[in-house]
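Before anything else, here is the set of structures, which you'll find just below.
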Structure 1
Amino acid sequence: MELNPYEKFLGDEDPVPVLFTTTNRLKELADQLTEDQLDMAPETGKWSIREIVAHMADCELAFGFRLRQTLSQEHAMIQPFDQEIWAERYGAYDFASAMAMFEATRNWNMKLLGTVSEADQHRPTTHPERGTMIFWTIVETMAGHDINHLEQVGRIVTAERV
């Protein structure tokens, strides 16, 4: 398994501006659609925008814990999760609640990133499926993950507006 499966989405971009702008980009895309459109899956087996944002909120919680764990423990072992099992409960979340959770947690995590030193960026941690990485790999993963899902949301918005 790749150390950062979202690296291809980030490319050479600086992850911090990506992370900083994602919330507003999601809102701008979502504002183009009705609530019903936000809840429509683009095809069977694919997530709706509401579900994508719920997933991003869940991931932001998990990423935030991983960041803090890496900063507070010597060579921490971070915990993977099964996103499909987590997604089974996304019916409980409306778009506004998912967006509010993502935004609040992202803002909290960005404040944490503002405290990170060069030494902190290189703190090692291990993902049991992906192997040993550094703190900054988590940050880059977060940003690539954002870009991936922003592109998915953008495709859904384009399809819905046609």
Structure 2
Amino acid sequence: MMEILAYAAFGLYVLIIATGGVIAVAARNLVRGLVGLIMTLFGVAGMYLLMAAPVMAFMQLLIYVGAVAVLIFIAIMLVRTGPDGDETRSRSAKEILYAFLGFAAPAIILGRVIIGNPVESVSSPTVVTVKELGKGLLGPYTLAFELISVVLLVAMAGAVLVAFERRLSK
């Protein structure tokens, strides 16, 4: 019975992630695209909960849904759009084809690798306490943890710079 519930929860989270991704990519309104991204990030947090990693789920919500989504929203407010918030330029058939190929190529490659090399599932997950996670982040993985902070800082600075350049050029 619990296995059926786990499969149902997995299916629900996959549906939330896929729906949010389609909304984020297909929305002509930037704010609606951001709502799709937030929906996707909530689905990923649910996947972490399904994997018995509540700390990672909380960090997903705190960092990505909280901080990064707010940062993107601020960048959207700085970018000029049409009077109803839509992007003014329509997409050409060539751009749509490139977007589809950019989606399909990794999906096909990863799908073939995953189907060709199935991984045996573990009957019970390994429990990692918050204390062990903290020791890992401040021990052998300190450099990776700090590099993530630098990447987020550069992304924030880049988003603001692009928004200001667009605003000045119009």
Structure 3
Amino acid sequence: MQQHIVGYGSLMSHKSLRKTISDKRFKPVIVKGYKRIFNLAVSKNSDVLNLKKSPKSKFNGLMFQIDNQELNKIKKRESGYELEEVYVYNFKTNKRLNKCFVVVDHHALDKYRRKPKKDYFILCREAAYHINKKFGEFWDNTTFIYKNKKVSQWLKKNPSFETIYHQQ
């Protein structure tokens, strides 16, 4: 049985996803009603990108199709996360598409580091910019770091994390 899931962090990266399941075709989407945040997964003692319910928020991600065997592999990879079903919207047209799954770690929601781990941050952000500049900028403006700062604002004081150089 085929299902859809939305990657919004490392699952957006083909390189990272290939470590778990075969390469997939992605469709850029928006998920409404959640805020994407970097926080700390205590069980793994590592940074994660996570979602927190927030009625006025939205974020972008990549939807892809998986079968039950692949879903089990993703569940194992994302241990500690729970699957939640959400509606997704086309990134370009904002037209509602269908329901699919996102992963959420409810136990890590209020645990933060001052800075995310640099290699994980760069992997996730570069995956967003790999889609296109508009998708990457949307990621920067809908991803939050310690003390509720948008990545787009946070990078101004943390330039060593900036790896995307925009042409003027």
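Nothing in this text is a laboratory measurement; each read-out follows from the coordinates by a stated rule. Only a predicted model underlies this, so the values are computations on that prediction, with no experimental measurement involved. Cβ atoms are built from the backbone, for glycine too; each structure is taken alone.
Brief remarks on what is shown
- Given 1.02 for Rg/Rh (Cα atoms, Kirkwood Rh), calculated: source structure among 1, 2, 3: 2
- Origin of the derived value 0.95 (FRET efficiency 1/(1 + (r/R0)^6) of positions 27 and 75 (r between Cβ atoms, R0 = 25 Å, to 0.05); candidates 1, 2, 3): 2
- Of the structures 1, 2, 3, the one that -20000 was derived from, the read-out being helix-only ellipticity at 222 nm (-39500 (n - 2.57) for each DSSP H run of 4 or more, over all residues; to 500): 1
- Test item: distance in nm of label points 7 Å out along Cα→Cβ at positions 11 and 147 calculated as 3.1, pick one of 1, 2, 3: 3
- Origin of the value 27, where relative contact order in percent (Cα under 8 Å, 6 or more apart) was derived from one of 1, 2, 3: 3
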